[in-house]
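In the part that follows, the structures are each spelled out as structure tokens.
Each reported figure results from applying straightforward, stated rules to the coordinates on display, with no laboratory input. In this text, all values refer to a predicted model and were calculated from it rather than measured experimentally. Cβ atoms are built from the backbone, for glycine too; each structure is taken alone.
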Structure I
Amino acid sequence: MLALFAAIGLGYAIGRVSIAGFSLDIGGVLFAGLAIGAIAPKAAPPPALVSSIGLVMFLYGIGIQYGRQFFTGLRGSGLKWNALGAVGVLCALGVALLLGQAFGVSPAHTVGMFAGALTSTPALQAAIDAAGDRSPAVGYSAAYPIGIIGPILCIFIFSKLVNARVAPAPAAPATVEILLDIQQGTTVAAVTAGLPPNVHLVAIRQGGGNKLPDPQIQLEAGDGVLLFGEPGALEQARRQLGRVEAGRLASDRRALDIARFFVSRAALTGVPIGRMTFPDGLDAKIVEVRRGDSVLLADPDLTLEYGDRVAVIAPRPAVPKLRQHFGDSIKSTTEVSYMSVGLGMSFGVLLGLVPIPIPGLGHFTLGLAGGPLLMALILGKLGRTGPLTWHMPLPANLTLRAFGLTLFLAAVGLGSGAPFVETLATVGLLFLWIATAIVLVGVLAGLLGGQFLLRMATDELLGVVSGITGNPAILVYANKVQPGDRIDAAYATVFPSLTILKILCAQIAISALR
């Protein structure tokens, strides 16, 4: 117990040390564990228990957060992103196996270097399961620093040599008040039907008062409407309907007001806005949804999640009831349904035990690395099953993932400290060179293929390369080089699928070479 928590505390202290902008971050826990394990090998906790619990926690959080984006990314641009990422991972694996065989490195150490060079903790667990011992952790530990430094240097050089191709970022949604110049008797439904995509009619002003947009209300010239949407589409709507006249609706809060609430009631999570009903026939309209730092249009098919902050237009007396309806509790947005987490993780562990046949190679299982991740992706896509809400508040999800990964790295380091020192003393330099080759081939295959063959936008390409390498520190650096939401979108689309691919590569490679 003392060794485990000492590795965690000292590891995070080491991870904060920055040299020329580079730091190990959470990877410092692994090296602190290796050091303590080398000094006191008998202090290592039972690896099969502690590291496995940590890994399942980490993978479950990843899958729940990115499940919907992952399945959406299996079509459209996501197919191209995943194909490029898969090429990078397979090229890296090919180089690892060729060099490992050429220099007489054991398959377990070779695949461990592959996992470390691509900073894939789940692939390390898969390699450990396939090898039947913890020897892959030695190769992983030797390659891990190169797996962070190498991609960052490649992205830095790439950004200096290649002109960025980046589509303009979409402008944030805005509001506009329009004084109508339309034919008398035109209904709200007719006006709404004629609006451009991504523009919502959220309120009207008629007879000196503000109203919610009942589809049956008939409008006439001189009435006002409040629109919310993308700026370009709003300008198109203005040309269709009349002229801008700000201040008439927004300054009058007597009948209608706008209020913001945190979504913290379990009954509302996983429910599309179009299917949501307000209590006691309350008349209100959701205008926008703020999720993290993003502002989203309240489309009917948008599903609410814990921690979303919704803007609602409603009569002023209805605000207290709406607050109760949404929950509006910051505290409860950090709480977790341990029933859904426990069941979801159980389903994932069971899925990992299912044998999958591979012709010519026998059977393999997804194991504790692949099973929980795949199940969490499915549950993250579903969002809700009857009374069970699978989604977690983002702060709780991030905490679960970070703590799980910390436990895993600490336990693996403590259990691998002594063999790590022994191996590095004899073949450490060789392992570093092999790890460097793995990283360079994987990253350059992604960068050059995406830039010159697929002609991808630079921000998308950096997101895919960050997904190939996997470490969040690389994603953070890519965002500094080329800021934009599409980097995160591409990373979220490819990271789960490439993690599963790395898991399969690790298991199949060791099984085939033993």
Structure II
Amino acid sequence: MSKIVLLSVNAKYIHSSLAVWVLAAAIATYSKKTHDVQILETTIHKTNEEIAQSIAKHSPEAIGISTYIWNAEKLPEIIARIKQQLPKARIILGGPEAEYNAPYWLSCGADFVLSGEGEQSLPALLDEIAEKNNKLKISPQDRGTDAFLPIDPYTKEYFEALDNRLAYIETSRGCPFSCAFCLSADKRLHYFPLEIVKEQLIKLSQSGIRTIKLVDRTFNSNTQRAYELYEYILGLSTECCFHFEVAADLFDERTITLLQTATPGRIQLEAGLQSFHEPAIKAASRKTDLNLAKENIHKLLKNGNIHIHIDLIAGLPYETLDDFKNSFDKAYLLKTHTLQLGFLKLLHGSKLRNQANALGIKYSRTPPYEIISSAWLSQDEMKILKQTENALKHTANKARFLTTLEYVFLATKIRPFELFYLIGSKAPNHGTDLAVYATQLYEICSKLEGVDTDKLHDYMLFDWMGMVKGKNMPEKIKTTANQRGSIIGIAEEQLGRRIRRDEAVMLLSGKGIYVDSKSRDPVTGLYKVLFAH
């Protein structure tokens, strides 16, 4: 019996790896020989030596490693250390980083690089290694769309190892679209049988997991199929939250109507818009009806029961800074819960990486291969975008200071991009204490023409109560303790229970507010703030 270690080096502890568990199940299913498989999930925050030692203690004959942009920088040294400690062990790499850059990884010490789906090729390779066969002839096997049956990775051992982390499931593989920045472009799309998908969904939903992320590249590419699965998920007896990557323009009215009935917090939708600048959309080979996408997003937001996340990509060809500002403003004014400002990454195997020189795009040659500059965006302009992203990430995208931001927009008529850039340039947040950051935000906004500082103070105080239940209130937005006792009395009478002193406060306007610390919005995560009457 050969000993095998399957290694996943995740970006964060909260993340889990679906790939290693699928491959372990595939080895058990397809291998002709018996293999003792150990799964090791760790994070990039562990030292390379710690990771190598954790592998070495199992004395494996082969190590399979999943490669991605978030772990690619660590892996060459990890491979070197494994080779030192286990010179006879065979190292097998798979995943997007290895698949599209095989010569590099072989030069780093990998013995094999597998391309494509590994469910059958990895078991076959391990059988050959166990046979001590030095003339290996292993190639990816195409199982075809009709015959594709997914492996069930959700074993007892899987759930024991998950430990309240995010769980992942795929109900389809491949993508119908050809986006030039994506590795899933032109990969044939095949759907897993609905009966199997439903069995796996109910198994996950009854396991106590809090969040299940579906990794399908475009979950709603088949409208009827997506509707059936949404309907099934909405009917489950579970507290789980289900996260989907979708194309916002592909929703039909029937599906939108169904989703509007979802229990608040049950559904999260992530829609990649990428840009509102048509030349950039065309250069990225993106196919999106932006007007329909906006219309559908408005409908999905209407009932306040679904968390909506949209993406923009900075650095696409033909989009200047001014063009991107327009894209940003249009996206922000959709008022989704999250607007992720991402930066173009020139991934191995993507069309845009192959076109980068011709397009004048400069990018980092180390992971994650992020754009540095282009013919349309200078390095200084990229810095502006980074500062804007920093402010967005630490305010609106964390549901922080939402009413404050809305007030400032209305009072000043400032464009969304310009306000976030102003905040990001004057108060960069790299682990800043929240109370300090709130004070910085107050100082910045109080100097803007049209802002009434008393109103700004009250909006920030209102936000603070909803964000952190009034704890550790910044000096800048504190009010006197006068009349707090009467507000507490009203709050306790209305809530029917005692509350902490910092859960009630008097605004400068003379109105009292208090927070219901037991009532939290399942969509935004904010605590409910009420006026004392």
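Quick check: 19.5 is what I get for mean count of other Cβ atoms within 10 Å over residues 124-131, calculated from one of I, II. Which structure matches?
Computing mean count of other Cβ atoms within 10 Å over residues 124-131 on every structure in I, II gives 19.5 only for II.
When helix-only ellipticity at 222 nm (-39500 (n - 2.57) for each DSSP H run of 4 or more, over all residues; to 500) is computed for each of I, II, which one produces -19000?
I
With relative contact order in percent (Cα under 8 Å, 6 or more apart) derived from the coordinates and found to be 8, which of I, II does the value describe?
Computing relative contact order in percent (Cα under 8 Å, 6 or more apart) on every structure in I, II gives 8 only for II.
For structures I, II, which has the highest computed value of Rg/Rh (Cα atoms, Kirkwood Rh)?
Across I, II, Rg/Rh (Cα atoms, Kirkwood Rh) peaks for I.
Can you spot which of I, II the value 0.10 was calculated from, given it is FRET efficiency 1/(1 + (r/R0)^6) of positions 76 and 444 (r between Cβ atoms, R0 = 30 Å, to 0.05)?
II
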